[in-house]
Structure 1
């Protein structure tokens, strides 16, 4: 699970679609597309993922039964989303989410990281970047 900033939606997919592996630097390179910059990373934070999935479902008009389809989906976050997320994190109201790949509740473990992510995301938005959440499991 990770969050990143980019100039536009789809930039991450464009970067990796045209990227080549450079053995010298041990990383992907793409001379035509800038790589989005990661600003947060979570390993097994199921309730945050559940919150993001529910945001996606509500935004897209999908039903909760399609929660399992929320993987590898680029979800753009706006200032209102961050405000709501901050409230939910501080009030410890992230929705309980379980599943094969998720592990146990990690809300306490990631509490400070979640708040730091929100702070960084707001600063990036202020600078004109777009903030995205994505996951791969």
Structure 2
């Protein structure tokens, strides 16, 4: 006599392993989503400052003040970006605002996640579009 019924699906152990892997990546995503959301706020703040009038002639201190005001609107913590992380660079006659910073996120016990962010925006001259 042949057995016609075959079992289909996964076992309980396989289901537990799949759920554990999904849970691990879900937990990592839950820890990293706020960090990337904050980074998007930094980028929006940089774009707002770069598109402001006379941005190409502003001193670094004024740019930092304007960024700080925009951070408040974008829910960015001022302590996230160190003062030396905001830089002005000039290349080919174009001034660029660059922000570089690292964010360490506690993950499990003594394991942390490190996110490195680096973004550059051209500072526009009024009336030129560059």
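Please state which of the structures 1, 2 yields 2.5 when distance in nm of label points 7 Å out along Cα→Cβ at positions 40 and 120 is computed from it.
Of the structures listed, the value fits 2.
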Value 15.1, calculated as mean count of other Cβ atoms within 10 Å over residues 8-15 from one of 1, 2, is from structure 1
Working back from 1.08 (Cα Rg over 2.2 N^0.38 Å, computed), options 1, 2, answer is structure 1
Value -12500, calculated as helix-only ellipticity at 222 nm (-39500 (n - 2.57) for each DSSP H run of 4 or more, over all residues; to 500) from one of 1, 2, is from structure 1
Across 1, 2, relative contact order in percent (Cα under 8 Å, 6 or more apart) reaches its greatest value in structure 1
Matching 48, 27, 16 (Cα extents along the principal axes in Å, for residues 48-111 alone, computed) against labels 1, 2 points to structure 2
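Only the coordinates and a few stated rules stand behind these numbers; no lab work does. Just so it is clear, the structure is predicted and the values come from calculations on it, not from any experiment. Cβ atoms are built from the backbone, for glycine too; each structure is taken alone.
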